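Below you'll find a set of structures to go through.
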Structure 1
Amino acid sequence: MQEQKFELDREINSVLATDCGSTTTKAILIEKINGEYRLVVRGEAPTTVEAPFEDVTMGARNAIREIEELTGRRFLSDQGVITPRQPDGSGVDIYMSTSSAGGGLQMMVAGVVKTMTAESAARAALGAGAIVMDVISVDDGRKPHEKIQRIRQLRPDMILLSGGIDGGTITHVAEIGELIAAAEPKPRLGIGYKLPIIYAGNKDARKHITDILGEKTDLRIVDNLRPVLETEVLGPAREEIHNLFMEHVMAQAPGYNKLMQWTPVPIMPTPGAVGACMQTAAKEYDMSVIGVDIGGATTDVFSVFGEYFNRTVSANLGMSYSICNVLLEAGISNIMRWIPFSIDEGELRNRIRNKMIRPTTIPQTLEELIIEQSIAREALRLAFEHHKSLAVGLRGVHRQRTIGDTFEQTGSDETYIDMTELGMLIGSGGCLSHAPRRAQSAMMLIDAFQPESTTMLAVDSIFMMPQLGILSSIHPKAAMQVFDRDCLVKLGTAIAPVGPSGKAEFGAPCLEVTLTVNGQTFEESVPFGSMKVIPVPQDTTAEAVIHPTRQFDVGAGYGRELKTTVNGGVVGVIIDCRGRPIVLPEDVKTRNAKLVEWFLAMNMYPEESLKKYAEV
């Protein structure tokens, strides 16, 4: 990527970074203190990309001005951010920015076969930080005129076109090209500009595509996404998406041409920067990582498992504008199963609808908070299911199968996400980062993602991941030091055995755990259907000996002992013996009693209120 080639010819001791979001612009100041990079201060202000201001730099200036007031130093001049740092202490060594203002990067992707090249194109676009508005393919079941109408309607920022392996058939790729040409699409921003199109398909079809689209669009040609069926090459397409994002989308958005002159580092789309932060974290910690960012309108899920990096956007799942979609997709019964008190179905629906029409309201009572966190569990669960459906091996690949594979149900289109291998689960977004008690964030993550074996849980405390993501492209060490010390709040480790949750009896023996922390030993015997928290402080590790009964597996095999090191956190070490998948009791009274028991064990809400629910 272009930003990774950027090198600074001087040492970086102070960094100013902004993230221009759709509603808020957030600025952070990072400085080297006693040989270590730390967050000094942050500021925020409303984003000013829309009328009446229509200049994104005004919001950035206001956020940076807050930093000036808090530090008593000067960072702004009439030209922008002062760089490099001056002898009088004003300015910083480098300024950089990410952006999702003005709707972020909106793309359409097109391919020949929906489950093969079109899916690869979607992965390339999502990984580059785009919102994929639609996927068009030869076999998607729509008539040509419907596809043309759809392209005209959506007005994306750019289209990524792929299809065919190198040396394969040309006709289908040309067919998609003809459809796009017939639609004569116009870009969302910039009236007099041609729509950018990236062609990343069969190299033999390049001449045909140039003949069809070269005149009408701003056509860019990069290496094939699927040169052969067995290989997926996403890098060149993602790099070109970033370049076009800078040239077209950012250049046309109000005020961005000024912002681009402030920084020597290309502006990154916010989700692309968060993805870069996740990848750097996975590499630094040497573990598999899943991250989730739940917002008002969308939920982004990121995963890094070995060489695989994936990002998905559930554009219809969120906690305010899209909250009714969560109700629609999850169903009222799935939301009600997490609420430990009786509530009328109609009343719950009305509360959810009220949140949609008043998206900026926050819960005022304990009941409202419990309801909102129940909806959040379902939004997170649905977004993760959507992510797993796209985080798969390459489809269409021929596999050699032996007699030993006959009874195995695995295939190339199975998700590569293995929860027993997951090292860290990171949550971000208002309902996770700003939950009144950290135990609530931990419980929402556990209930929605259902981690297995031992998994570290953390939340992004103040939405710094975008700025740290762009910083990681030029200074990974600084980004990771701030990420580890100032951005992540480590909640603790979840120990969760896999077992026959639908068959085992509540109260049956499940797990014995011995933890040794700073010479002190904790021994716990936790029955099936129960939860227990052992207080192990943040930045403290504990030696754990975990012994499951024959029906359960904590990663070493059914009934086999596991010796490992677990990390503490602000919640502690959480032992979750509810089995996987979690099956809640059908009977409402039994279920409510169980929920109250779990919430009390986690110290999630005031004890007297929970006990009242249990009595009812």
Structure 2
Amino acid sequence: MPFKPLGLRKQPKEKIKEGQAVKKREVEEQLITLEEEKVYRAGVVSIRDLIAPSALRVESNFVQLGDTFLRTIFVVTYPRYISVGWNAPILNLNSTMDVSMFFYPVQASIILKQLKKKVGALQAQLSGDAEKGAPRDPLRETALRDIEQLRDDLTQGVEHFFQFAFYLTIYAKSKEELDKTTEEMENMFGGKLIYTKHVLFQSEQGFNSTLPIGIDELNISFNMNSSPIAASFPFMSAELTSDDGILYGVNRHNNSLILFDRFSLQNANMVVFATSGAGKSYAVKLEVLRSIMQGVDVIIIDPEMEYSHLSEAVGGTYVNISLASESKVNPFDLPRPVGQEISTEDIIRSAVITAKGLIRIMFGSLTPQEDSIVDRALLETYAKKDITPTVDLTTVEPPIMQDLLEVLEGMEGADTLVLKLRKYTEGTFAGLFNSPTNVNMDNQLVVFSVRDLEDELRPMAIYTLVNYVWNIVRSERKKRLLVIDEAWWLMMHEDSAKFIYALVKRCRKYYLGVTTITQDVNDFLRSQYGQAIVNNSALQLLLRQSPSAIDTIQKTFLLTEGEKYLLLEGSEGEGIFFAGLKHAAIKVVASYTEDQLITSDPAQLLEIEKAKKEFDEDMGAR
């Protein structure tokens, strides 16, 4: 019998039927499973189902996604100059939009070759015009200067070159709203001399170009170097809102509120620079008024009697310092020691140095011999009143200028000093420094007015007042503000400038914030101490500046060109507010009641006085 392979052997019929039945059951089970899975999937909603519109309609100049209409705007050309954050007003609008920015780097060698050809063509045109006697062409001359500057920057690696594309897709609930929003956007761009268009027969490509997939289907770019591209960065650190503090104004970048607590910074000092009529006193008075409501004590040195109305309104103490005034401040006053932090000997030594600074301002200068004599005389003057390192300062009576004169009269080589000092004890200026202090400081607002003093005496008086306030501050720790208006008076003399700088540097330890206000920016910053005061002030408020001072301001505060022009062209109360490392454009805004209390407008003040007079007459008639 021939051999048959095992795989070809014939199986019994029963086993074949059984295998077929098993296969049939498996197929039926698979069909049932597929049907059940189909039913299950029909009831499942994917993320794509959730975010996808119900319908998509592409028109020539807009796309409709379900019930939403959208249109893409692209920038075609830019002006010669764009400011930092030029797109911030558009991006901060309260409307839905998508923004895409594409940067295409271009090799410097390619651009330099093209710029070289362009320079040659411009120079040839200008030379041809000159030979023909044609009038100069400012456009070509400006273009030539710009190209030469760009060539230098590209060669030195200061600048890089790009092709820059800027697309903006706006959303609306209706076609009419879409058209209106488009017109508003194009007008805002046009106001900055930026020419834009909206898509036409490329609406789908425009929509795709602003999707978060990084694909540019419009390919509409503009040649631009890195500096203006940096100015187009859409994310600006312009928020200056905190949980505590007072309202300084409205953020012009996004209309948010600038709320800040100056005592939360590394120091509470502030400088305010502005030209006359820019609103610097208005802004400071507004801060003073709001700080008083927060429980802060405020002391003001007022050279122009601008704070009298505010003082009267809040029940403050208004002290008029003049030769004929009954209010006197003694420059020889001493602070009371706070605990054991400062020894009595150090306080006396500090008082002598401060008094000697006042003598220098009064006399103009001191020779080394005169300086030594005055130093010894001041120590003897305090000793004459039994003020020594072992005495209790709370029980002593400070000397006055007459005591110093008597000590000098008994010293050899002090004849010239005696003659100069007699003017302040017996002569024309006798009523200013030769009396004990009789000023009441027990009030939340104290204003010292020096308006009625001659210009010659103002630096001395302000120096004395600031020293007196510093003694009060060191005697009792309390949250306080010291406002020094027209601080450039103190920058005129080195001793007073040095004293203010020391005060600004040390006041943080005594919970004091110094506000320095000036309109003579050049004189203030030209002093080394003025520059140091700015560096030690965590808050800075810059309002409208004069053209003569703007370059100094720009260099000191590292302003961009856009911020520079903002300070030149800003209206009253508009400027830049610096707080620590942050800064923002600010608009100082007051309520109607606050405005009536702090205004410096002569016409408005006359109206207020007239209304007050009519009210008093009416009440008297009743």
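What follows is calculated from the coordinates using simple rules that are stated; it is not laboratory data. These numbers were taken from a predicted model, which means no experiment stands behind them. Cβ atoms are built from the backbone, for glycine too; each structure is taken alone.
Observations
- Structure with the greatest value (metric FRET efficiency 1/(1 + (r/R0)^6) of positions 258 and 442 (r between Cβ atoms, R0 = 30 Å, to 0.05), set 1, 2): 2
- Set 1, 2, criterion mean count of other Cβ atoms within 10 Å over residues 298-305: the highest-scoring structure is 1.
- Among 1, 2, structure where log10 I(q)/I(0) by the Debye sum over Cα atoms at q = 0.19, 0.27, 0.33 Å⁻¹, for residues 330-377 alone as derived comes to -0.56, -1.18, -1.55: 1
- Mean count of other Cβ atoms within 10 Å over residues 426-433 from the coordinates reads 16.0; which among 1, 2: 2
- Relative contact order in percent (Cα under 8 Å, 6 or more apart) - structure with the largest value, from 1, 2: 2
- Per distance in nm of label points 7 Å out along Cα→Cβ at positions 170 and 250, the highest-valued of structures 1, 2: 1
- Label whose coordinates, when helix-only ellipticity at 222 nm (-39500 (n - 2.57) for each DSSP H run of 4 or more, over all residues; to 500) is calculated, return -10000 (choices 1, 2): 1
- Read-out Cα extents along the principal axes in Å, computed value 155, 88, 77, structure in 1, 2: 2
- Among 1, 2, structure where mean count of other Cβ atoms within 10 Å over residues 114-121 as derived comes to 12.8: 2
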